[in-house]
Each structure stands twice: as C-alpha cells, then as structure tokens.
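Some structures are shown below for you to check.
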Structure P
Amino acid sequence: MKKAIAFFDFDGTLTTKDTLLEIVKYYKGRTGLYTGFLKLSPWIAAMKLKLISNQFVKEQFLTHFFEHTPIDLFQQQCDVFAEKIIPQLIRPAAIKKINEFKENNIPVVIVSASPENWIAPWCRKNNLQCIATLLEVKHGHITGKIHGENCYGTEKVKRIKETFDLSAYEEIFCFGDTKGDKPMLALATSAYYKPFR
C-alpha cells in the first residue's frame, strides 16, 4: 500500500456552519452576534472589496468578542463547545470519509483557520491531528490578536510543510471548500473541492 496522508479543512468542509460564528452565538447569544456584526460591518465590507486583509478583519472580530477574556475560562468554554456543539455541525459524509482513512491507517490532519482552542479538543476526541490558527495571549488573557499568521490560504501550506515532509508520501488527499483552501488543494495528488454537499 502506498504511504498516504489526508488533509481536511474544517469550517464548511467538515461542518455545515462556521464554528467561529457558532461559538460566539453559543456564548454571546444571537443578539450579541448580530450587534457585533453590525459594528464590524464596515471592516467586513472592506475585506469583501479586498481593501484590507482577512487577518485584520478576523482580529477585529476576535477583539470585539473575546478581548480581555481569561484564557483558562475561554478554554473551558471551547472544550464544552467542542464536546456539545461541534458534533451537531459535522457533515455525516465527511466523518464517514475520515473514518475510511483511519480504517486504512492513513493519518488525517485537520487544517483550520479557526482557533485551535475548539478545533484541537474535537480532533483529540476523534484521534486526528490538528493544525489551526493560534490566538495571542498576554498576562493570561486573550488580546484579540492572532499569534503569527492566520492559518488561511498560503499559510495552510506553510504550516503543513513545517509539520510534515510531504516528499515521504506517495498519495496526498486534500479536502476544502473555499478559495482559502486552494493553495492546500494544490499540494494534493487527489484534491476534492466541496465534496460533501
């Protein structure tokens, strides 16, 4: 059997909804989410027009909702979210495909632009590896900034190559659903775009 590895985007590829929005809605309520969106709408519009970066807008979002939150409290909340809510969002066909890889002893890696705080707990429970965005923490509190680069686009490729020697694999499977996944999909010997609809 050829040596293989599989990389999956998370939000939208494995899930039916964006988990960053869902965790805000879970803890801040719909009203809190929509109020925040209204405040952030000029930044979101500017991003859509490609006037500012995805990372800048994401940091504005994280700052609005999570700045000054103690990291211990935030992680507890993320663990609960990963346990109770994420399983409800996973596409059945996606988890079926992941299980097929695992049954064939093919390592599966989740590569996500969402923070690792709730992606990693879900991955650990499902015996998957995790590469995700890291949040900046100072003096035990979330700043709202991202530590390093948002794990999106070419950063996904960079993080993958920092973690794995891809030349060691004869088959590389990649799954994604947005333009931010296309650099990762270009690594694949078998690429799948929006496969689980």
Structure Q
Amino acid sequence: MKAMILAAGRGTRVRPLTETLPKPMIPILHKPVMEMLVDHLRKHGFHQIMVNTSYLAPQIEGYFRDGHRFGVSMAYSFEGVIANGQLIDRPVGSAGALQKIQRHSGFFDDDFVVLCGDAVVDLDLGKLLAFHRAKNSIATVALKKVPASELVNYGVAVLGDGQRILEFQEKPAAGTELSDLANTVRASRIVGSGQAPMLPTI
C-alpha cells in the first residue's frame, strides 16, 4: 500500500531546533520522529512511501535514502530550485505537493494515506483505510478531540449529518472554535466516487 509523508515545511514554531534541522528529523528517544512514522507505516502494510522535501532536504533524503534499511521503498519530490549550486527551498503546500507528484508519476491512482512528517502516530491505519473503502469516499480524515485551550494549534473540522465535512477552520482564535475535532491523518484517492468526504473519529 502507498503513503505520502509531508516533510517540506520549515518548522518555524519550534525554532531554534529547526534552524539547522528539518522538523521531521528532530529526535525523540534518539530516533528522528519521521523514522517512527516510517516504522508505523511499515507495520500497517504501507511499503511504498513518497516524501515531499524542501527545507534542508538533503538531511531527510540522506538519512532515509531509498528506505531499504527501514523495510520500505521511499522516493522524494523536491520542492525548490538550484541556484549557483545551492538548494533553495520553495514548498508548494500540501495539496500542491500531491498534485505535482501525481502529475509526474500517477503515484496516487490507488488508495493512499497522507501523514505529516513531524507527527507521532499510533492510529490503526488499517482500520482507517477499511472505513474509507467501506464508505467509498473521496477522502477520509482521522480526527481527535482536543482540549479547547489547545485548539489554536490545530485545524479543526466541523461535521454534519453522517460524519460529513461541512467546513474546516484553521487554527481558530480562542473563543471562535467551531469544533473540538482536530484534523490528523488522511486516507484518500485522487480519482474517487464524487461523494463528499466522510470523517471518522478514530
């Protein structure tokens, strides 16, 4: 099965750690957080992993390489340019990253999951994918209830009947929250059934 790890951001909220280290490479218990993510994907049967890189890309690509030593196959999509022998990062955003990869490779023709490269995830990805397929949805988003005091750090989803998305609210200011359900992990397909996304709270 296929997965996409988003790893292009600058991680400005955790500076100074990210002044010399991409956020997915910040160690937790002596292991980069993204390595924990790759291990989790492998355990759930996701062996083809695409990673978008931009900021300090060589550190991520040099560490994981083709993924062989982690029991997976990994490839990269660099977002930026080379000028005067220097890599200049120019991230294109999460949706832009998927669009670029799909346009050049068709990688996302089948069901896949998308995870943030700086997240520690213990979600049952098999359960998420099974729910997604059972609903025959275009996209499925795993949500987590978050305390009101922490909602300012998350994008939240507002649900209607049948657990369908009504809207997203990005990092709401205190007192303006429309939901306490934080957006976490996605399962989706580029070419889908045309139905509105379904959102399980797993």
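Every number in this text was worked out from the coordinates using simple rules, so none of it is lab data. The shown structure was predicted, so the numbers you read here are calculated from the model rather than taken from an experiment. Cβ atoms are built from the backbone, for glycine too; each structure is taken alone.
Points to keep in mind about this one:
- If mean count of other Cβ atoms within 10 Å over residues 37-44 is computed and equals 13.0, the structure in P, Q: P
- Computing Rg/Rh (Cα atoms, Kirkwood Rh), for residues 77-180 alone across structures P, Q gives 0.98 for structure P.
- Relative contact order in percent (Cα under 8 Å, 6 or more apart) - highest-scoring structure of P, Q: P
- For distance in nm of label points 7 Å out along Cα→Cβ at positions 53 and 149 computed as 3.9, the structure of P, Q it came from: Q
- Origin of the derived value 3.0 (distance in nm of label points 7 Å out along Cα→Cβ at positions 117 and 157; candidates P, Q): P
- Given -15500 for helix-only ellipticity at 222 nm (-39500 (n - 2.57) for each DSSP H run of 4 or more, over all residues; to 500), calculated: source structure among P, Q: P
- Origin of the derived value 1.00 (FRET efficiency 1/(1 + (r/R0)^6) of positions 5 and 173 (r between Cβ atoms, R0 = 30 Å, to 0.05); candidates P, Q): P
- Mean count of other Cβ atoms within 10 Å over residues 45-52 from the coordinates reads 20.5; which among P, Q: Q
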